[in-house]
Structure P
Amino acid sequence: MKNKHLKRMASIVAIALIALVSLSAALSGEEVMQEVYTRDSGNNMSANLVMTLTNSRGSTRERSIQQYRQNDSDGEKKIMFFLAPSDVKNTSFLSYSYADGRSDDQWIYLPALNRVKRVASDKKNDSFMGSDFTYDDMGTRHPSADTHKVIRTETIDGRKCLVVESIPKEAKPTYAKTLAWVVENEWIGLKKEFYLPNGKVGKKLEIDSYEKTDGVWVITDMTMSNVDKNSSTRIQMLDVTFNNDLKDSVFTERQMKIGPRI
């Protein structure tokens, strides 16, 4: 009986070791996040966005946004024009994300002041337009900004995901770490949790749907939830098109003031 118990324990240990070896033999955390970062997203894209903000009382506000994005060897440029309602109409947001790992450059145009304002680095974790997303969330975080480690695998809705723990390299980050559930071989993050320095989850990002358009995976529905505030912001992406004829002048401060007349 004792020998059977020992053999069973040995089998369990062997299976666990095999799982660990196979996991370590696969991609590292850095490699997984690099795959996510370099996933084909098309040369450029245009889309209509619906942003729905829900507060702790369940009240909702809806915003309409027109977005354009362009990729090149230097990185990604993105511009967003708020179309409605009236309290945000004509506001615009411009973001440059750099392939060499430099921090994003971001600007916001405030029509009431007729002024384009640069988003300071110490404001990147402020709320973006009153939503549960921050300015940092609206950019494209470079993999080199964090250290990454694959800690386990999980299956979500039949999809095998690599769970990656990412720890920021900056001295005093808002979030001590994040966990991302990345679909293996598709390199889409299905879920992300942001952990505060006290070890609690501060907010959660969930991808409700994604699909392939013109051969490119597109996240079409996502929700960011703030655990402490019990609020959430949902972004739906509609009418997505790729390979549009977009000029560089679209992604400028001048265009921010002109609006979405491309």
Structure Q
Amino acid sequence: MAEPLIELRGISKAFGSQVILDGVDLTIYRGDALALIGPSGTGKSTVLRIIAGLLAPDAGEIYLRGQKRTGLIEEGKDPFSIGMVFQQAALFDSLTVDENVGFVLYQHSRLPRAKIRELVERSLDRVGLSGKAHLYPAELSGGMRKRVSFARAIMSNPDDPTTQPEVLLYDEPTAGLDPIASTVIEDLIRQLHSQENSICQTYVMVTHQESTIRRTADRLVFLHQGKVNWEGNLQDYDTTDNPLLKQFRTGSVTGPIQVGRE
């Protein structure tokens, strides 16, 4: 059995009196193409933020390549880098595409500006946005903004191999996009993580979109009421008798998931 890259053990998280995660166990292996699915409000994005080191759990343990995490990402103790693509792209409106994609290197590296611009252009080329470095986010379509956020997530300092992300986390990467733009993003995700590209072969995403589930995920984990309720592959997803998952897959308003209360 392959050694886990990331392990969550008994992770719980509450905001005030609302319990979001309740004893979640999750294992991620190198090369995983994993989708976290389930009703809205059941803790999927919270799982991503805990994995990324942006949010601390109230209880439970996190292991990265067998090493127990202590603290958050800002403390810089993780054994490898984890990148994250946020749902709304999270670009700085007042900065150009070049400045957004190269932000960390411009702010925290000693690389010459010309070298950073070269790295930015290479990253933009990987996401199909060559020649767009001078534009501002307001001049881009929704799908292009998503791709800029991808370009930023895969940026790294060639003088510091530890900045190359080993895992990428996607929070609803196709939310709000039309079907054609969604297909472009889905294909790009597969392309970025292919063995031929070898930027980063492991990713975890949160998605509700059926096409994204089918085009980008090899393994699925279904969360419901803060717990892992089911996991399997796409074939299992289509054939399971799990009533919660069947209702989620078909979009039925009738079933154990109470509409408007999840």
Structure R
Amino acid sequence: MNIYKYLLDAISEKGGAYLILIDPDKIEEEKLPLFIRKCEQAGVDGFLIGGSLMVNSKFDEFIEKIKIATNLPAIIFPGGVNQISNIADAILYLSVVSGRNSEHLIGKHVLAAPIIKAKNIEPISTGYILIESGATTTVQYMSGTLPIPRNKPEIAAATALAAEYLGMKLIYLEAGSGAGISVPEILIQAVASQCSIPIIVGGGITSIESVRQKMDSGANIIITGNYFEDENHWELIKDFASAVHTKLPITV
């Protein structure tokens, strides 16, 4: 399966794609199959796997457990070169275009490219744009890059357009894992007005209303992570998926 085409088809047919980010360090592995099943039943389109730090060293085994539990795509969201596995269906080939740290613009990519080719993993080139969220996030600290100010949508739009012109297939607007405030709608609108490639929005999304606002503003793919690390929220996954799938009838 070509995962990039799968995402494009989901956007075209459903109105948007909904992916859930799973950090191997933040979920009890014995609860993983139940969580995956809940997501699948709720209409989630796939999973991102990864984290900024990754204390859990059993990355291959973790992805394998996800693949055993579901046929939905498992896409690596890499926090480092150590997070590459041929068990996954694809990998977001992230370049932190919002920052000026060359290691995260191209440096790590040079190390990762031969590994990705050898393991025959589908790379999806993604312009990763970190947006100010009111607090220092893990990705900001680990990457050593400053986020784009949330009140400067024109900078975000120009950065995203540059990423598109460089040939990237996706734009990822990220407030950061566990962000207190999500990417503002006016900034999403600015990026959507300039770019023709799909826009991912993630970080700090904790309500169905927020999902709808971001979809209405031009988001094509929504990512949630931390919010559903709390088992008490699992029953809301279906409502989040319905809010993303704007072309499908709302189910109860």
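Laboratory data are not the source of any read-out in this text; all were calculated from the coordinates shown. Worth saying up front: this structure is predicted, and the values here are computed from it rather than measured. Cβ atoms are built from the backbone, for glycine too; each structure is taken alone.
For which of the structures P, Q, R does the calculation of distance in nm of label points 7 Å out along Cα→Cβ at positions 99 and 243 return 5.6?
Source structure for this number: Q.
Suppose you compute distance in nm of label points 7 Å out along Cα→Cβ at positions 51 and 131 for every structure in P, Q, R: which one lands on 0.4?
It traces back to P.
Where does the value -11000 come from, among P, Q, R, when helix-only ellipticity at 222 nm (-39500 (n - 2.57) for each DSSP H run of 4 or more, over all residues; to 500) is the thing being computed?
R
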